[in-house]
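Below you'll find the structures, each written out as structure tokens.
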Structure 1
Amino acid sequence: MAMGQETGREKPPLKVLLCSPRGFCAGVVRAIESVERALAIHGAPVYVRHEIVHNRYVVDSLRKKGAIFVEELNEVPDDGAPVIFSAHGVPREVPEEALRRRLLALDATCPLVTKVHRETEIHFKRGREIILIGHAGHPEVVGTMGQLPPGAVTLVQSIDEADRFVPRNEDNLAFVTQTTLSVADTATIVERLKQRFPSIIGPHKEDICYATTNRQEAVTRVAPTVDAMVVVGSPNSSNSQRLREVAERAGCPRAALVERAAAIDWGMFSGISSLGITAGASAPEVLVEEVMDAFAARYELIVETVTAAEEDMFFPLPRALRETQAAE
């Protein structure tokens with residue numbers, strides 16, 4: 001029988017520290033609204049290359065509204081239906097193919113990812129060898145490396161790889177980073193690169209996005225003070241995985257990444273009296289509420305919000321969708 005559900009017994013108290021900010025960032029809101037707006041204007045189907053954001057609940061919700069998710073453009077027919085590029089960004093060859101085929105392409109790449117793309121292009125034009133700090137295979141990394149010819153960007157994932165990197169000219173180096181990395185891990189790698197190559201050029205403004213930084217800061221404050229931590233998010237979400245890692249490194253003895261309430265391993269949370277809850281930048285608040293309700297069925301919750309930063313960032317929709325909206 002689950003803890004707190006024993007017949008005739010009151011539910012035990014549970015102090016819940018709710019991290020703020022959590023959940024959707026401006027780039028995710030823009031991407032989801034881009035699909036919804038395209039559906040409203042053009043009707044179903046609207047094709048989306050790759051998951052628009054890394055969250056199964058969001059993807060399934062959009063699929064029910066008429067979105068069709070594909071991995072490559074060759075899955076999109078030449079019938080005039082729009083195709084949307086995901087928030088993670090795409091290699092340069094993808095919009096070029098869409099243009100050749102005269103597809104109605106809409107780019108929902110997060111503007112902060114586009115910023116990294118522009119940085120890599122500038123470094124390349126100035127003849128610099130470029131290091132990208134990120135995770136191999138992540139769509140954002142694939143998209144960023146795909147802005148330039150093969151070999152122009154070297155991926156570095158760890159301190160060990162930073163130590164092994166041999167540049168063509170150590171006085172003509174630059175680095176950029178994936179936007180959803182661990183702030184602490186990235187800082188360590190950057191510091192090592194600067195030790196080895198003092199003249200290396202970095203971004204004018206840090207590439208790790210405001211939402212990643214703010215959510216990790218909130219977790220860093222909460223994690224050492226609670227018995228366990230729940231990160232609401234999908235396993236293929238980089239920023240959600242980093243939140244779980246941040247919680248563990250900050251001293252939380254039990255940290256779990258869960259997609260939604262049904263995925264909670266209740267055995268992991270037996271005997272706790274305090275709990276931290278956050279959500280990755282692609283996880284909707286409805287799933288946080290679902291998880292809260294699941295704990296409320298077993299415990300008497302005492303909820304407190306811990307705020308690391310106030311967020312008011314807003315990104316407008318892609319121009320084609322804004323122009324159509326204005327014309328109505």
Structure 2
Amino acid sequence: MANKITIDSQLVDLDTLIEKIEAGEFLVIAADEAILSQLPAGNWIAGTIPYFMTERGGIVSQNEIFVNSINGVSANMQPRITPYDANSIARIAQDAPDNGFTIVILPAGSAVHGYYAENAPGFTNMFFSPIVGWIAGTHLSSVGSSVAKTGFGPGSMLMADKAVAMHVPLPENQVANIHIVNLFEQGSGAKITFPDTGFKVSTCLVDGVETNFAQYISGNHIDTRLPLVADYNGINVNVSVQRVNGHDVDLYAPVFAGVPYQFATPVADYVSTFNNAVSGSTSDKAAFSCNCILNFLYSELEGKKTGNLTGPITFGEVAYQLLNQTLVYMTLDNQ
């Protein structure tokens with residue numbers, strides 16, 4: 001019988017990480033660029049981020065490293081590490097294993113991030129094999145002056161313009177499942193639609209009336225900590241507001257043309273609401289997880305724990321498509 005794949009998650013120091021790389025382990029790494037630039041070539045992918053949910057709670061650190069170690073890899077079922085740019089990312093689901101999963105990291109603000117966000121639901125074979133991952137970022141004080149990067153371990157390269165993916169095959173007695181914890185629901189306010197798909201919007205239709213979206217937000221005193229929420233085939237999907245920029249509004253994920261959105265109902269206590277949402281769920285079996293930087297900020301998660309889920313706190317989450325203000329986790333289950 002083939003080896004069972006498991007994933008360990010831990011905070012490590014640089015020396016320990018280098019030992020793991022030199023031992024040939026398959027690793028998914030989250031750390032500051034200054035750390036990632038010191039790593040030797042090996043079986044790893046990485047993204048820049050200094051925010052983590054750990055066993056001791058949410059932390060901000062440019063010195064610590066969060067690593068997912070993929071264990072149980074056999075000689076005849078090796079994970080495959082692939083870089084993608086905006087011209088090739090549409091292949092990601094076709095490259096995925098028949099039975100397995102893909103972990104992808106995309107650099108925030110890059111062309112490949114934008115293309116994936118706007119087009120992933122329509123990629124060939126999308127939704128046939130689990131694709132999970134996150135958006136690399138920077139310390140929030142460096143947004144605008146620093147660039148998010150991904151790391152391609154086989155070449156020991158950091159890249160601002162490419163995504164990296166690790167395609168991991170599973171033995172036939174295992175299956176990967178993706179779970180989304182979204183505390184936000186569509187509110188009872190106006191239905192808002194947009195004429196174009198994109199990250200930057202100006203014109204919208206508010207209950208059918210053409211309106212400038214920035215003016216609508218300011219005129220109605222909308223709390224932009226709350227995301228826009230749309231119902232995508234029975235799943236609530238968030239689009240978070242980055243900034244109101246004059247007559248335009250910049251978003252962390254694209255809105256899709258013609259889809260009705262509503263601003264979310266407020267969540268009074270994120271930590272208790274979250275813990276209620278994951279209690280009784282399969283999160284205790286999570287092999288991989290990531291949470292959104294906006295949840296970290298708006299819910300003041302520094303020093304607070306979110307159940308037993310640990311992982312990077314990122315500029316966006318991937319559960320097949322790009323998500324905002326959610327927590328995403330993956331379980332490896334027997335079948």
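Worth a mention:
- Computing FRET efficiency 1/(1 + (r/R0)^6) of positions 264 and 320 (r between Cβ atoms, R0 = 41 Å, to 0.05) across structures 1, 2 gives 0.50 for structure 1.
- Label whose coordinates, when mean count of other Cβ atoms within 10 Å over residues 16-23 is calculated, return 15.5 (choices 1, 2): 2
- Structure with the greatest value (metric distance in nm of label points 7 Å out along Cα→Cβ at positions 104 and 288, set 1, 2): 1
- Which of 1, 2 yields -11500 [helix-only ellipticity at 222 nm (-39500 (n - 2.57) for each DSSP H run of 4 or more, over all residues; to 500), calculated]: 1
- Ranked by relative contact order in percent (Cα under 8 Å, 6 or more apart), structures 1, 2 are topped by 1, which has the highest value.
- Ranking 1, 2 by volume of the Cα convex hull per residue in Å³, the structure that comes out highest: 1
- Parent structure of the calculated result 0.60, given that FRET efficiency 1/(1 + (r/R0)^6) of positions 32 and 152 (r between Cβ atoms, R0 = 35 Å, to 0.05) is the read-out and 1, 2 the choices: 1
- Ranking 1, 2 by FRET efficiency 1/(1 + (r/R0)^6) of positions 72 and 216 (r between Cβ atoms, R0 = 30 Å, to 0.05), the structure that comes out highest: 1
- In terms of mean count of other Cβ atoms within 10 Å over residues 80-87, the structure with the greatest value among 1, 2 is 1.
- Origin of the derived value -0.63, -1.00 (log10 I(q)/I(0) by the Debye sum over Cα atoms at q = 0.12, 0.16 Å⁻¹, for residues 160-311 alone; candidates 1, 2): 2
Any read-out appearing in this document is the output of simple, stated calculations on the displayed coordinates, not a laboratory observation. Bear in mind the structure is a predicted one, so any value in this text is a computation, not a measurement. Cβ atoms are built from the backbone, for glycine too; each structure is taken alone.
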